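Next up: some structures, all given as structure tokens.
Only the coordinates and a few stated rules stand behind these numbers; no lab work does. Because the structure is a prediction, the values reported are computed rather than measured. Cβ atoms are built from the backbone, for glycine too; each structure is taken alone.
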Structure P
Amino acid sequence: MKRLHLQGSWFIKAPKEEIYKIVSDFENMPNYFPAVAESVHITEKQGNHQKMSARVKSFGKVFDVTMQTELLPNVDFTSTNESSFGTSGHEEFLMKHVEGGTRITYTYDIEIHRRLLRVIATPLIKWFAMWSWKRAFIDRLRKIVEVEKEQIKK
């Protein structure tokens, strides 16, 4: 299988505006999400369109990714990505206000270009990728916004 469709949906007890401030602050991703990103640099910015170069972490490896991202403030972002690992894809991070917080829906359509990588990585990606991303990104995001909320209350 050359293409994979990954999707997950989670609820976070925080307004989408608070979440958006964090998830759209790409250059601070390594500070917010050290298990996901080693570095992110915006190389070009035009309105809500950004081009970025990043060093990301996945499956115990660090590799380079170029990203072309479109921001829809307080709603979502979409990004088309090319990696040095032999994959490319399109991701979407969508937020919707629901009672008590925000529903996040994340999709990533990934294409694995190298045949050997497809054989090895496809089962691992299908089984492990969203579980791992939830732990490294969503669970960390949840902690960040909950800590901010508690600090504001004090």
Structure Q
Amino acid sequence: MNILHPPFVHFVVALPVIALFSQLTYFITKDKAYSKAAFRIVGFSLLASFLAVISGIDDAQKIIENQYIVQEGINLLNNHKIFGFVVVATLIATSIVKWFAITKDSSFYENVSLVLIIGLLIVSLYQGRSGGTLVYQYSAGVDNNVITKRADEMKKE
């Protein structure tokens, strides 16, 4: 099974952490370069999120069609898919506010963008945990032959 979603989604989870450090560095130093860096990092995360959503929708369909996954896992997969759009919406809002903060040279927008980056980090980490649960608890994206082989090996023990 060719799963494309994980390589893209790791950027969406990791980059907001870097954006937060860049934004906090801006508040400490007042150097606009750090604010601009946070904007670029959030923008790159937004681009990665589009790829993550597109590949995630495709991978979810493959998982449902080609694997034996219990109904509880399918429900979590559907919730994970819906919440992915929440992450994208948060990224869009954060990008817009960061752009206003930079173009208007506004401390108000910088403060709002800090709150949004923190919120973005929270929703990204929650979404990552949900995806991890799908893989590690429900074996979503794991080839059925691997699962069958493991089960056979456990029976032998």
Structure R
Amino acid sequence: MEEPVSSAREQFKALDKSIPFKGVEAIDAAILECFPYEYHDKPHGQSMEIVTTTDEFTSVCPFSGLPDFAHVSIAYVPGKLCLELRSLKYYLLSYRDVGIWYEHLVNRMLEDLVAVCRPRRMTVEITCKPRGGLSSTVRAQYDSFTMGPLEH
């Protein structure tokens, strides 16, 4: 007589497993650097937008510790400062082992970047790679003219 086939819940015991991960204190905003933007007071310089993107962003799920992959886009109109890209790359890498929800991540990233470079406007957009057939795009925006200084 054949034995009954067990359900997936009975067969796989790793359902409650979680891979260790770091907390948000591991995000290294202190690594961010800027350089002076020479055209901040010229009409054409005040409308220039810088867009920086990467498909190499990872953080981890704060429930399971499994890696999450995303496309990150940072678009901003600089004030007196521009983000230095090498430091931005190190900053983004500091999320690699951090357990954080994307909804919190996008706001944390916006706050950190605005605090260091004080742009006229900034949008941070994170497009999460599909998990379970679902993908999400999470966007946070800042506008110094309508919002004033962003509290961090």
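Once distance in nm of label points 7 Å out along Cα→Cβ at positions 37 and 141 is calculated for every structure in P, Q, R, which label goes with the largest value? Don't skip to the end; give the middle numbers.
Working: P: 1.2; Q: 2.9; R: 1.7.
Across P, Q, R, distance in nm of label points 7 Å out along Cα→Cβ at positions 37 and 141 peaks for Q.
Looking just at mean projected area of the Cα convex hull in nm², which of the labels P, Q, R belongs to the structure with the highest value?
Result for mean projected area of the Cα convex hull in nm² over P, Q, R: largest is R.
Can you say which of P, Q, R returns -9000 when helix-only ellipticity at 222 nm (-39500 (n - 2.57) for each DSSP H run of 4 or more, over all residues; to 500) is computed? Don't skip to the answer; put the middle values down first.
Numbers: P: -9000; Q: -31000; R: -6500.
For helix-only ellipticity at 222 nm (-39500 (n - 2.57) for each DSSP H run of 4 or more, over all residues; to 500), the value -9000 is produced by structure P.
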